[in-house]
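Below, each structure is written out as structure tokens.
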Structure I
Amino acid sequence: MNPNYRAIFFDWDDTLGDWALASERAHRDLYDRYRWERFCSFDDWFRTYRAHNEHLWEDYAHGRITRDFLHIDQFRYPLSLFAVPENEYPQPDSALGDEYIQLTNRYFALRPDAHRVVTALAPHYPLTIVSNGYVETQYIKLRKSGLQSCFAHTVFSEEAGVAKPDPRIMLIAIERNRDRLPNLQPSQVLMVGDSLTTDIAAAQAAGIDSAWLKPHNQPLNPPSTQPTYTLSSLSDLLNLL
């Protein structure tokens, strides 16, 4: 155990769960089912969707849009960009978003080393998930992961009423951990996540050390957000702890 830390917080999607893989497989199913090859290539579709979705989730995390808007516009905008006629859309407006969620739940998988890392750390630290993802899907993925018993707490933004990068969600997670560690301080916590703009920024603002699971080829940007550690793989975390 690392004596500097008494509790470990984890992001979920693309930190422990392989959201990128589940998302691409779900989009392939939708692309084939609705024959969007008539309007664009799959690579163009998925690249456009992903870029737009990243902006939507950033706006959602900062409270600039609602979940319902995100749920609908993630498909409405790219479909309109590729001039897919509205009579080709499933009805109601939320139908594609609903179908997409069901597919991503079906294709859920853990990232490499996630099971080994979590099960190695759980006997030594209380572990907490801190996630902005849709609360109902996060519980489904957590159950499917087989790791549910390893986590002392879950803090999901929809339940907490605040989302990363707002540091208050980290303070909520700390307060929940005080059931086991009454005097737990931010300086005794390590946050592990893949997003500089949400996971690492929230930790930094809350006075919590962070370990950035660096996505492939992603630069350290914005430079004002500085992780305490940078991990090339999740298994690197075991060398720190």
Structure II
Amino acid sequence: MAIRTSRGDDGIAEVVMDYPPVNALPVQGWFDLADALRGLGRDPATRVVIVSAEGRGFNAGVDIKELQNAGHDALIAVNRGCYEAFAAVYECEVPVIAAVHGFCLGGGIGIVGNADVIVASDDATFGLPEVDRGALGAATHLSRLVPQHKARAMLYTSATATAQELHHFGSVLDVVPRAELAAAARKVAENIAAKSPTVIRRAKESLNGIDPVDVKRSYRFEQGFTFELNLGGVADEARQAFVDKRDAQFDT
């Protein structure tokens, strides 16, 4: 299990998430992802970064089994890890391309929603099952992918959206067969890498500077409600039900 990085002579770097079986990242995995992105962005030889994943899907969010019965320290750690990883995508000094296949859930939405460009395979789906897990978070990032009322419906119902829907909304640049995903992401990366690296870095900085939503502060606000739900005991039942593979029983 690892976050793997590489970079070619063309300045195109790749960050690959590989946490079988479903790329549900443990606490350290989120920090490792953040470190990889920040390190590549700081390196003047990097011109663009592609974030992708091995296995069945792009990302299934946090490792809920790691959190259950681990106490508040684990919850604090994973919240800080997600915050750092999402911020690292957004603040990476070069454009970040997300190459998404299969499922993109929970924390995966945080990664993709903060990416600069999204390319997806035709089997990709996107969603936030947070309310079913007794948590909140990444609505900030989902709202960058779909219209407001679609985002609200997805959050309340835990429904997913297809890559084709997101392409229709304009948030996914291209939808391709899964076998062509890596090549499609690399084609976009090559286009960006061929341009002046100084101009591209300033372009990203300028786009972040005019963003109407402070994604870091907005996400941190959401995280406060996750802490509240945990202190209230709601999240414990939701996570245990997930681990036990049963429906959660809620009194409140």
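Each value in this text was obtained by applying a stated rule to the coordinates, not by laboratory testing. Predicted, not measured: the structure shown is a model, and the values here were computed from it. Cβ atoms are built from the backbone, for glycine too; each structure is taken alone.
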* **Among I, II, which structure scores highest (criterion: Rg/Rh (Cα atoms, Kirkwood Rh))** => I
* Asked: If you work out distance in nm of label points 7 Å out along Cα→Cβ at positions 124 and 172 for I, II, which one comes out largest?
  -> I
* Asked: Hey, relative contact order in percent (Cα under 8 Å, 6 or more apart) derived from one of I, II reads 18; which structure?
  -> II
* Determine which structure produced the value 28.0 for mean count of other Cβ atoms within 10 Å over residues 108-115, calculated from the coordinates; the candidates are I, II. => II
* Asked: To which of I, II does the computed value 25.8 (mean count of other Cβ atoms within 10 Å over residues 100-107) belong?
  -> II
* Of the structures labelled I, II, which one yields 0.6 when distance in nm of label points 7 Å out along Cα→Cβ at positions 4 and 228 is computed from its coordinates? -> I
